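In the part that follows, the structures are each spelled out as structure tokens.
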Structure I
Amino acid sequence: MAEDVIKVNMGELKIGRGGDVLAAYGVGSCVIVACYDRGLQLAAMLHGILPEKPGGRRQYGENKYLNTGIDNLVKLLLKEGISLKNMEAKIFGGAKMFDISNGQETIGERNIRTAKETLSAKGIPVIAEDTGSNYGRSIEFYVTDKKAVIKSFAAGTKEL
């Protein structure tokens, strides 16, 4: 069966089944969260841009924020019948794309921290990650076998 590639752009959340491949290309400081059920051929991918949605403000596009985007990702998978106790996650990205030495956490570092804290608060283990450093990545997540292929000009290709 041919695989269908489902592109997940910045600020998007998409679901994949069976032979689907969830893909995010040219990821810099954004963080990609791929969440799935260990036993089912079902997964969702979030392409988060910023760590947290500003408090108290209702606005369109909450999937661009990692905290509210991960909430939506989990709700989507629960609605599809996945049990929270069977969920696992893999995360990617969060690079430091610009050398600005002001002693503060970079947007990539904040994105990684927020993703890990949000997943941990929900009891979802991060079982693999390719995060940080100073280079961009492209990620393809294969729903059937839960394999992620990460490609980068700076670091080559790896599988997680």
Structure II
Amino acid sequence: MYSLLAVDLGLKTGLALYGDSGKLVWYRSHNFGTTERLRRGVPGILDSIPDLTALVIEGGGNLATVWEKEAERRKITVYRIDAGKWRQLFLFPREQRTGLDSKKHAGEIARRVIEWSGTARPTSLRHDAAEAIMIGLWGILHLGWLNEMPKDLQR
């Protein structure tokens, strides 16, 4: 067994865990508040996923470095992407005209991923968790854990 963790980087961080079946296992948002709290929190998150083999991070800077260093110490493969990478794959150009448009449409697709995966439905889905779901979906397709976009998710 192996898993992939997707991170929508920020002090308000979106997280999404995918299993080797290619399905979403869990998703959440976490507000670290400060870089120091993020630095202290990342090891605990990674400790809670014993079969973690890949980490996909959207974003950069010193916050990405915190995740990357901890992952490298554990010999976890890290992929750093920008939002354009997954948006280009999943969103039509008209859905990417503004950041708000992208977040709205990412949320709609993320809800379908949640349903397709059989994961608990959210009462509300924060945009950082929705984007982490999309980042993770990009990751499992990129790594070949799924050969193609599942029919239930195609538009």
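Derivation of every value follows stated rules applied to the coordinates shown; laboratory data play no part. No experiment lies behind these values; they were computed from the predicted model shown. Cβ atoms are built from the backbone, for glycine too; each structure is taken alone.
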- Note on the structure: Computing relative contact order in percent (Cα under 8 Å, 6 or more apart) for each of I, II, the value 30 comes from structure II
- Message: I have -6000 for helix-only ellipticity at 222 nm (-39500 (n - 2.57) for each DSSP H run of 4 or more, over all residues; to 500), calculated from one of the structures I, II. Which structure is it?
- Response: I
- Message: If you rank structures I, II by mean count of other Cβ atoms within 10 Å over residues 31-38, which sits at the top with the largest value?
- Response: I
- Match the computed value 1.24 of Rg/Rh (Cα atoms, Kirkwood Rh), for residues 71-110 alone to one of the structures I, II, and report its label. I
